[in-house]
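There are structures below to look over.
Please treat every number below as a calculation from the coordinates, not as lab data. Note that the structure is predicted; figures quoted are calculated from it, not measured. Cβ atoms are built from the backbone, for glycine too; each structure is taken alone.
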Structure 1
Amino acid sequence: MHPELKAHPEYFQKEIVQLADNVYQAFGFAASNVYMFVGDDGVIIVDTSETTAAAENILAEFREITDLPITTIILTHSHRDHVSGASVFAEGGAPEIIASKRYSEDSLFVASNHPQPVKAMQVRTKRQFGIGLSYPDEIVGIGVGPGARPLKGMGAGALPPTQRIGDEGTKLNLHGVELELVMAPGETPDHMVVWCPEKKVLICGDNFYRSFPNLYPPRGTAYRDFDTWADTMDLLMSFGPVVLGPGHTKAVFGAEKIQSDLTDYRDAIRHIVDETRNGMDAGLTIDELAHKVKLPDHLAEKPHLREYYGRIDFSVRAYFVGTMGWFDGNPTSMAPLAPKDEAARFIKMAGGAPTV
């Protein structure tokens, strides 16, 4: 194993991090982070983790800080690892659950009139994240989260949104805490960031984390629009945050550091787009480009662009197929034989089954 990957799990030690007065991050307890804003007479939770077991552990830590009631849960997007502990944070009550109006997109939990191949996606999700493997003998981490984390109640605590926010966004005053909810499509079309202007804290969901962005996950998703994601980096920078709370990995502190990291992220995505597009226009194949396109050294060496989660070659392939479709331009791949027919012909060419 690469020593950098072997050492990576040490990064995810559990801790409750105070981001600002009355703003906290639960880090390392689950695949994703959970945030808490403490108001005058109530609490706002942002994202809820992937399992009810993890949510229970986080709630116990938060209850060491405040016993005020949780009245609002805000979901940055619909991925399972962010929504599945909601029932725990509801504590038997009926909090407002706020999400984007696009919340049903790219989710395995929201009913749709146009069903997706959920079973196939679930199988590949288990493979990608090593679900069921033992730590640390069989799995050491998941790239942007700890390998050692509770899996009981995975997906069990998701609750439907009670309020949907449109593309225009909204401003809220909850228990004296002023928040702005702003649409920011990136990793998913339904992404919504949470901005606290008084404290200059921005919760950005999975639009940024300490890894090369997951422009294509091998578990399988619809095409993630690379250009939109890059543009969203400019949106995040426009807030001028002094604290950036990502959906995964540690918070980033300092306006200058945040601007630098987000600029790198944007430039890395745009570099992949430009290099892949130029190669396509030059007639290179998808396989040639997957091996050719690299980040320039000044970006590749940055800790927040290491390929812990997203991979450059996966991204190149996704951009190629996302913009041009599955056909690679080679006429021999336009109407291939069925695998069994191809195998039978190879066997015949080799002298028949007895020879083989």
Structure 2
Amino acid sequence: MPRCRGASPAKGDLVMKQADNTALSLRGLSKHFRSTAALDDVSLQVEPGEFIALLGPSGSGKTTLLRLLAGFDLPTSGTVMIGGRDVSALPPGERDIGMVFQHYALFPHLTVRRNVEYGLRMHGWSRTKRKERAEELLGMVKLGALADRSPQQLSGGQQQRVAIARALAYEPKILLMDEPLGALDRTLRVEMAEEIRRIHRSFGTTFVYVTHDRDEAMILADRIVIMHNGRIVANDEPEALFVRPNNEFVAHFFAGMNVVPPEHLGLSGSGPIGFSPAAVTFSQPDEPHVVLECRMVDRLFFGERIQVVLDTGDTQFVAHVPTLAGFDVEPGTTLAAYISRVRLVSLSSH
């Protein structure tokens, strides 16, 4: 029976409308390999133009999830919606996605320009349109002057930009990136992360980026999805996850916090307490605080900071002291450590 004008839409209509307005919608996505659940009931919404990082340790399910998005594997259950269209059973070439891998996969026998044009030729673009689009893209990734070189004549960072330009050439709805900076040295990774961020802002395409590197994720992403044991355990903006993690795993893995039972801080409560190593000081603060009598076990030099390992007898934790602060206390020394109560975070253990 038709609905009367002004009646509330059916629940199914609301779900479809929400899916139509999102770049990517995952619903109850699972992937089993025999008796092992590599991905377990994952649901996620990604808005158009967002930069999402899938972050997690090895075996967390992030690469399995990316393969399901790309169409390299099919889900055991659940759906993948791209631009409001169910693509769960479609092959990669019919999903309107671009992909960039760690090992760029550029064609060594083609010039930089021809590499960028390659996907356009597969999509039936004319020679003139291909050339115009390639020149436009190479200009946007700052490689216009190198269009006639071969990939072997480029640096690793330049090759990465060619791979991104090629993947974006035919304007896919989503660009998937699988640890694209993993083969670069640390300095170049930071530079390329900044460049990828600039490219994302220039194009406005939805990016889904897989990494195990926390710093990369924080530099790049509008939102970070943290995975563990095949599930999403946190999903928020980088600063929110870092300052106020919601559970013990995220506090350890992402925020780098000390996590201790509340009674070891002289507090009551059932869940663990997290606090940043930077929250520990050795001079008494004015605001309410906890104080711990402890012995310095070790000190480790990390350039800009010194990591101090402390032992209370009940628990060990670490403090970070700026190198320029002139902290000259030696291991074996007994001292008082202070933590402002506002810097303590109550965590769930799951």
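Data overview
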item	result
Per mean count of other Cβ atoms within 10 Å over residues 33-40, the highest-valued of structures 1, 2	1
At a computed 39, 23, 20 (semi-axes √(5λ) of the Cα gyration tensor in Å), which of 1, 2	1
Test item: semi-axes √(5λ) of the Cα gyration tensor in Å, for residues 225-336 alone calculated as 26, 18, 13, pick one of 1, 2	2
Of the structures 1, 2, the one that 3.1 was derived from, the read-out being distance in nm of label points 7 Å out along Cα→Cβ at positions 25 and 297	1
Highest-scoring label, criterion being Cα Rg over 2.2 N^0.38 Å, for residues 89-136 alone, among 1, 2	1
